[in-house]
Each structure stands twice: as structure tokens, then as C-alpha cells.
1. Using the calculated result -0.48 for log10 I(q)/I(0) by the Debye sum over Cα atoms at q = 0.15 Å⁻¹, for residues 43-82 alone, pick out the matching structure from 1, 2.
2. Kindly point out which one of 1, 2 the value 1.00 was derived from, the read-out being FRET efficiency 1/(1 + (r/R0)^6) of positions 35 and 67 (r between Cβ atoms, R0 = 35 Å, to 0.05).
3. Out of 1, 2, which one gives 14.9 for Kirkwood radius over Cα pairs in Å as computed from the coordinates?
4. When distance in nm of label points 7 Å out along Cα→Cβ at positions 19 and 51 is calculated, the result is 3.1; to which of the structures 1, 2 does this value belong?
5. Please state which of the structures 1, 2 yields -17500 when helix-only ellipticity at 222 nm (-39500 (n - 2.57) for each DSSP H run of 4 or more, over all residues; to 500) is computed from it.
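Where a number appears in this text, it was derived from the coordinates with a stated rule and is not lab data. Please read all numbers here as calculations on a predicted model, not as lab measurements. Cβ atoms are built from the backbone, for glycine too; each structure is taken alone.
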Structure 1
Amino acid sequence: MGEVAAWFDELARTDWDSAEQVEDAIDALAMVGPTLGRPLVDRIKGAEQHHMKELRPGSSGTTEIRILFAIPLAEKRYQAHLAELDTREYE
């Protein structure tokens, strides 16, 4: 995580507006979880791990920011939750 923190600190120092957009996108991901979709999150097509995704915050600079992430534990818990809801519907 040290590399990520160093990258974010540098971004905040050189492009504050983009850093705020990254922070907002991370907050949205933390609030909604692995079901957060476009435009902020999209799957990495062709990835070996189906849970590999990219966070796509806006940026005010001349390049786009993409942050790769995977949430396998959260996906397993979410699938278990959905299965439990399906079971409840038939009781």
C-alpha cells in the first residue's frame, strides 16, 4: 500500500482536482461495494480472474486514471446473501 499512498500523495500535490475525483470514486466503491457499475467501475475483459475490475474516476489532467482492483471475498459474501434471499422467497 505504500506505493499507492505515494502515488496518491503525488497526485494530490500535482493535480488536486483529479485526486479529489479519485477519492470520491473510492468512497463510492466503499459505500456500494462490488456491484458498483459504470461509469465508475467496469470489468477487465479477458482477465483470468473474473473479479478483476477497474475503477474509472474522472480526471482533470490530460490522461485518464484507471485503478485495478479485485474484491473476491466481498463477491463471495454477496453471492451468499443473494442465495439466502432466494431461499427466503420460497419459504
Structure 2
Amino acid sequence: MIKTQLEETVRFSAREMNDSRAMNESNFTKLTQLSDKLERMIEEKERYEVEMSKFVEENDVQSNSIRSNTLIASKDQELFSMREKLEKARIEDEP
């Protein structure tokens, strides 16, 4: 009887060990998949950050260009206004 209990305990322990090993293998597989996915996400994040950096640089260049164009347009308007005043003054000074 003790031998039968001992054999049953050994069989039970063997099943438990096999189940535990199978769970460990399954968990290892899942962990590997998650690790791979995390690595891909990190690479994707790095690409996104590079693209965003380029976008910010292009946006800054475009903003500077718009400011320059606005300043040029303002100066152009000032010169046009001054030219009109000079022509008007010249016409008034003619005999």
C-alpha cells in the first residue's frame, strides 16, 4: 500500500513537472513574442521621432519663410506708398 501511494505520488509529481515545463515553454514563447513586438514598437517610435524632427525642421523653415515674405511685402508696400507720395509731390511742384 505504501508502495502504491509512493508510486501515485511519483506519477502525480511527474505530471505536475510536465505541466509546469509546458507552462514555462508557453510563457517563454509568449515572452519572446512580446519582446519581439516591443522591439518593433521601439524601432517604429524611433522612426516616428526622426520623421517628427524633420517635420519640425521643415515647419520652422516654412515659418521663417512666411515671416520673411511678410516683411518683404510690408517693405514693398512702404516703398510703393513712398513712391506715390514722391510722384504726387513732383506733380504738385511742376509749374
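1. Numbers: 1: -0.48; 2: -0.51.
Only one of 1, 2 returns -0.48 for log10 I(q)/I(0) by the Debye sum over Cα atoms at q = 0.15 Å⁻¹, for residues 43-82 alone, namely 1.
2. Details: 1: 1.00; 2: 0.15.
Going through each structure in turn, the value belongs to 1.
3. Numbers: 1: 14.9; 2: 21.7.
So the calculation was done on 1.
4. Numbers: 1: 3.1; 2: 4.8.
It was calculated from structure 1.
5. Structure of origin is 1.
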